[in-house]
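Input: structures, listed below.
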Structure 1
Amino acid sequence: MSESRRQYRVGEMIRDLISSLLLKGFRDPRVQGFITVTKVSITSDLTLARVYVSIMKDDPVKQQDVLDGLKKASGYIKSNIAKELALRHTPDLEFKLDTSLDFTERIDQLLKESKPKGVKKDE
């Protein structure tokens, strides 16, 4: 089932707010570097927001550290969302790693490797 227009709008507003908070920075040193909020998916009752982030670090341990830092800061982030958005209830935040960019890079790499090299036409 696809999300409603309201779910989409609330998700986009939350994505924008979290992105601006990430630009301002956090005290937690784990939440540093190139972190991009790629998508926010909201449940139909608007009680849970799944926040998908892309982290520009190759090491999975460092990526998990960033996710842990975001989870720890979720109360702070949620309070900022509550201040900015006029919602009856502010959704709980669940941070997840978005691996779609890694998947896209892998497909691109495989396509480049599969191209035949030096193929000459018969004369």
Structure 2
Amino acid sequence: MNSEHANADGAEVLVHICSRGEWRAAERDGSRVPDTFSADGFIHLSTLAQVHLPANRLFTGRTDLVLLRVEPGALGSPVRWEPGIPTDPGSMLFPHLYGPLPVSAVAGVEIYLPDAEGTFPARQ
């Protein structure tokens, strides 16, 4: 784990991508439960080093996104590290949250914009 991507207790920083409107709704409701939750059974999270992979697969060109910085210890539901899709780098595991994402577990929100070509670059 890169210490730059760790929180105060040394745990990996996890992030969740959503639109600004979805974040506002979560703030109102107290938690974020994406439309994909019922089909997938979990909420997709990423580390900072891998967030560009799902961002480019699902959100290329979108300028209404935010990254929610999530405190893993405040989630209240299990996080399991599982494979992504076959085109992801070999042996890469993604964190999946098996329950709602409580607003109280979000330590920060940042605007997440693509570059001039509409793609999201890898984060350092």
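From 1, 2, which structure was percent of Cα pairs over 19 Å apart = 46 calculated on? Going label by label, the one that fits is 2. Given that Cα extents along the principal axes in Å, for residues 65-104 alone, derived from a single structure, equals 37, 20, 13, which label among 1, 2 identifies that structure? This figure was derived from 1. Here the criterion is FRET efficiency 1/(1 + (r/R0)^6) of positions 73 and 113 (r between Cβ atoms, R0 = 35 Å, to 0.05), and among 1, 2 the highest value is seen for 2. Suppose you compute relative contact order in percent (Cα under 8 Å, 6 or more apart) for every structure in 1, 2: which one lands on 24? Going label by label, the one that fits is 1.
Work out which structure the value -4000 belongs to, where helix-only ellipticity at 222 nm (-39500 (n - 2.57) for each DSSP H run of 4 or more, over all residues; to 500) was derived from one of 1, 2.
Numbers: 1: -15500; 2: -4000.
So the calculation was done on 2.
Here, each number is a calculation from the coordinates, and none is a lab measurement. It should be emphasised that the depicted structure is a prediction, and the values quoted were computed from it without experimental measurement. Cβ atoms are built from the backbone, for glycine too; each structure is taken alone.
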